[in-house]
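Heads up, there are several structures right after this.
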Structure P
Amino acid sequence: MPFFNDFQLKGTHQLTRRLVMKFYIQTLGCKVNAVESDSISALLIEEGYTLTDKPEKADVILLNSCTVTASGDKRMFHALKKLRHSAPDAVIVLTGCYVQAFPEDASHIPDADIVTGTKNRSQIPLLLQEYFQNPHKISAVGSYISGDAFEILPQGTDSAHTRAFLKIQDGCNRFCTYCIIPYARGRCRSRPLESIQKQAQQLRKEGFQEIVLCGINLACWGQENHMTLADAVQAVQGAQFPRVRLGSLEPDGLTESVLERLAGILELCPQFHISVQSGCDKTLKAMHRHYTTAEYLTLLQNLRKYFPDCAITTDIMTGFPDETESDFSQTLEFVKECRFSQMHIFRYSQRAGTPACDYPNQVPESVKKERADRLKIIADDMQADFLKNCIGKKYPILFERERGNGFHMGHAPNYALVRVPIQEHDEDWRNTIRMVKVTEIRENQLFGIVEDVS
């Protein structure tokens, strides 16, 4: 139990007697943030805290922040005020990327009692202990330096899910001109191979059918030790997951030799989310991306060579500074050539602390939106083509949800969501894999029938 296990905060954080300390955690941002929040929860549970899903019941509230965009910062401040209103007597811990990127600003936020960044998350229980012993504003933001090791935290999992997320990489060395993340995450760091193997085996024992490897710049895993992402995926093979999936990827690091090795891992799901950001070489250079459109197309050709019929999704940005109509027209033609199965389209947002924030020729918001709308028309057509290509094919579907309005619902290895009608005497299919033949599309949704229930 925590050292203060006989106390409760009251009023101005003075201690009164209570048996158990409850905590609530809220996550903003990406999947890596969500994984880290699960780990922070596991840390606190190990120390005797109890998780609650109601902030007003919590003695301690943690907000795991995101700072990819300025609008993300606004959401964080709004969430912080709402949490303080819900629990005026709770100790609030603000952690995550915003704090790491802007430690001085974070230290002056009145609603946060403890601020700590993305480094040394394992110290959060000790920071709470320090606070309860002597209530005072605590700012504990460690600086990243070259050679930092990957921080291994307890694996937090949610039994309501059928896929487990394993963070194996952190940090980024790329310094794209629009991106604050290298300042919020430090340099690339890789989880040791032995730790990946051990944790994957534990997750398999817990009954998960699929494992998703994730990181901030996942494709850079192992570069400090002259290894590649293929080594990490092969390490997971020994845990005997039916399915292994990769999280979001950057293009660099995915050489043909790496893809060839990955293709030999039959459990690997043929679905790849690979950011492109622009289809114009001038814009890519201004963004400080590390590839050309020709190199990106070669990567897609190699992917389809080694993973026929794979699903390739991407992120793409409209309205980067000095993006002209001619530049954007090149992007329109480029994405058609790429044949993505899905695109995440977003408008460029000026981010304080990044070079692009001060670039001349900022594009008006109305133009950014108009270009995003034009891209969406193409994206919708490509997604429809992808779904049509699934008709008549058989896929092993991992069923995840039983709340699909009369349908069992699950994902194929290519991450297509498939619905199968629930029959009168069907049991719960959650966390089972069944072979399904896709029979039709209705309103951009795939439907199928079970071919083999064994």
Structure Q
Amino acid sequence: MTDRILPTKDIDQGELEEVVRLRRHFHQRPELAFTEFWTTREICQYLQGLGYSIQYGKDLYKNAYPSVQHISELAALDANLVDEAYAQVTSEYPNDPWLEQMQGGFTGLIATLDSEVSGPTVGFRFDIDGLPIKESAESSHLPSSNSFTSSNENMHACGHDGHTSIGLALAKQISEQIDQLTGRFVLVFQPAEEGPSGGKVFAQFSVFQQLDYFVALHVGILDARRIVCGLSFLSLKSFTVRFKGTNAHAAVSPELGRNALLAACSAVTNIFAISRHSDGVSRMNVGQFHSDNPANVISGLAEFELELRGQSNEICDFLYQRAQDVLQGIALAYGVEVEMEPLGEYVMAENGAASVQLMKQAVLDAGVPEELITDYELTPGSEDATFMMNEVNRSGGSASYLCLGSQTFGGHHHPEFNFDEDMLLYGVDILWRYIQRVNESEK
């Protein structure tokens, strides 16, 4: 298999310049989960000029979450950090009407354009958040050598700047050629993919039950220039595990103590002894182990982060149940209490056969050699677009996940992460041809 995809014959350099310009614009100001105020504002302004109907801010969330006043009520994150980020951006853009609707962390948006001709409703999802990573300043790093590195302490180290630019370029193409299309087009710009599962929050919006077809996408992942039409992810559950014991002087009265640190250590070793599952891939890991007691004090509090992944939701549930059993047994043995505080959850979703087959036709139409196209593939990562995919599939639609494989220059979530920027144009071209294929299939 070759390690490159030959360019399509009809590449328009102007379109390439526009999608790269958008990518580099968003790359310079990455924002963390549910603080994507500036990013949402920029997307709204761009789409408004193209004639889209835009739902954003509190108006977007109110039907699904009528009593929620702050995003921290829905997601495991620090409300103060959200509010500080909002204060910062509003100090730069005072009295901005877009930003006013987002106060409280209500970021992201859904944009709709209707052809006014009866036809299918087609949706696409693009994630928009960054990561708390300090970007590399090395001259070998393309954003550094081309002067578009992050202006803050965060980084688009997973390609979401690219996803956003693909979404906007696609929106422009749909708008310019809407008279050639039938049906309705829904573009979802989702916050908080990295961590507190903005996809799970968004999946409760009723629009996903109205979609006939739905596509999410990612650039990179495979570290090779090839296309996967139906990428699958592992189900994931993550927690902070917290043992609460009783402090005591380790020399004077050790019998009065209940050692949370010792319980936590025993829990970690026993968690790794949990059996793997014969029905598919399973993964588990522990990190952020912490107890701040001095050596002469028996620990009264110890905690660590626990992550569980499975190829299916059932495998992940199996690992979760076994981990619960281990933790409760350890707590009983050491005379301490234990709690599991959820940090995040991702589920597995099936790729709908109808959407995958239309996508494969679209990829072929874009000029990609068939030997560089895979129908279905499993990656050990996790992704919260699966919550939305499941809603679409359950409602009778067909959802799939497109992977635009590319080298990643250090890997995802790395200070030198980058991708081949021409893959952005492949993304726009393939999604446009997917729309055309959907329209043809519904005639």
Structure R
Amino acid sequence: MNTHRSLAHVWYPCSQMKDYETFTPLKIVKARGVYLYDAAGKRYIDAVSSWWVNLFGHCDTGLSRALSSQMKKLEHVIFAGCTHEPALAYAEELLRVAPEGLSRVFFTDNGSSAVEAALKMSFQYWQQQGHARQRFIALTGAYHGETLGALSAGGIKLYRDVFAPMLMKVRFAQAPSCCNCPFGKTPELCGAECFVFLEKALEKEGTDTVAGIIVEPLVQCANRMNMYPAVYLQKLRKLCTREKAHFIADEIAVGFGRTGKMFACDHAAVTPDIMCLSKGITGGWMPFSVVLAMEKIYKAFYAGHAKNRAFLHSHSYSGNALGCALAREVLAIFRRRAIIRNMAPAVSLLGTLLAGLGKIPGVVHMRQTGLIGAFDLVNPTTGRPFDPRKRMGLRVARAAIQRGVFLRPLGDTLYFMPPLTIREKELSTLVKITGTVVRDTV
């Protein structure tokens, strides 16, 4: 590909553009199943589901038909004062599979905007209840998006520090860290003793000032795939109920089967007060998101015009008919192909393959939740982390690309989050190539 053309006008996201002077972006011309294809016909396994959005492989025929059919009838209409069947049907169908107790669907258009809506919804709820609850608690290492409200609840310095003067104040509680448990527990014996850090944060903030507590259930994906047990969510649900704070579940990355169940909260059998969904919601075909809420929250906004209680949050493409049609087909595919049940062998195989990777010198902290697997790279001689300036994770990822696997590291953490329909042979190839380049590079 012409390097000059690649860098001439486009400003790529989450990228240091100077890096592209020596490693230009892959020019992908088509994609099928788990594979991406460049102009020369070389194929690459999409090990990260194109930033965690693709569920069933690229160019799925069911999704293609659903989009094509809807395009011939209605592409979009203003979603205030108008409605349409794809949105009505999707809300009904989504609530049938969502955690029990969620009863309202608010349409937004991407992950960050869903979190913005959720935070505003919680904040306004308390104002209209006559309570001065204006603060939120989040976890260190959290990532909830990059618009200012969502970024305020994010705990990753890389993203937030430069914008700190612009952000609202959020109190952070130390997140679970099963790879380096401060209580010396193993995952098998964990009782989420680290939940005490969140309890202390709530105590410091003042229980009568906290509107809500927002977490990414089970996996903090951008925080180097930091994983923690379901018992933490159970304790959080009890705490929020007792202290009357909203439990806000950001399932943008982990929803729709990634963890081995439809939603991560299902592992703990808990229902959040508010839940954000995006990424896989349309199977990776287009931006779309929703915020689910309990009925008690909805009712706080339901009043006569004079009381000025409406939730005045909107997006031009809220409730987009094409997005709704795709999202409906995603749910239909889960049912029709029994995706959750049929992905179980791949989940089991991934565990076996990760165990094998863990025997490679310099590979530590093997972890897995559903079809998400991750590990860290350390100096095989000293056992200590590499100097960040070596960019070892990036070196391994670039070597993997040369061998036909597209990885995108999180620092010196490598992870797999392939489409849920990846075949066992493809999964084995993905992990085998990764192991080879780790041995050759680290």
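When distance in nm of label points 7 Å out along Cα→Cβ at positions 62 and 150 is computed for each of P, Q, R, the one that comes out at 2.0 is P.
Looking at mean count of other Cβ atoms within 10 Å over residues 278-285, point out which structure of P, Q, R has the largest value.
Working: P: 20.1; Q: 14.9; R: 26.4.
Comparing P, Q, R, the top value of mean count of other Cβ atoms within 10 Å over residues 278-285 belongs to R.
Suppose you compute Cα extents along the principal axes in Å for every structure in P, Q, R: which one lands on 65, 64, 44? For Cα extents along the principal axes in Å, the value 65, 64, 44 is produced by structure P.
Looking across P, Q, R, the calculation of FRET efficiency 1/(1 + (r/R0)^6) of positions 54 and 374 (r between Cβ atoms, R0 = 30 Å, to 0.05) that yields 0.30 traces back to Q.
Calculated for structures P, Q, R, distance in nm of label points 7 Å out along Cα→Cβ at positions 222 and 366 is largest in P.
Read-outs: derived from the displayed coordinates by stated rules, not from any lab. Note that the structure is a prediction, hence the values are computed from the model and not measured. Cβ atoms are built from the backbone, for glycine too; each structure is taken alone.
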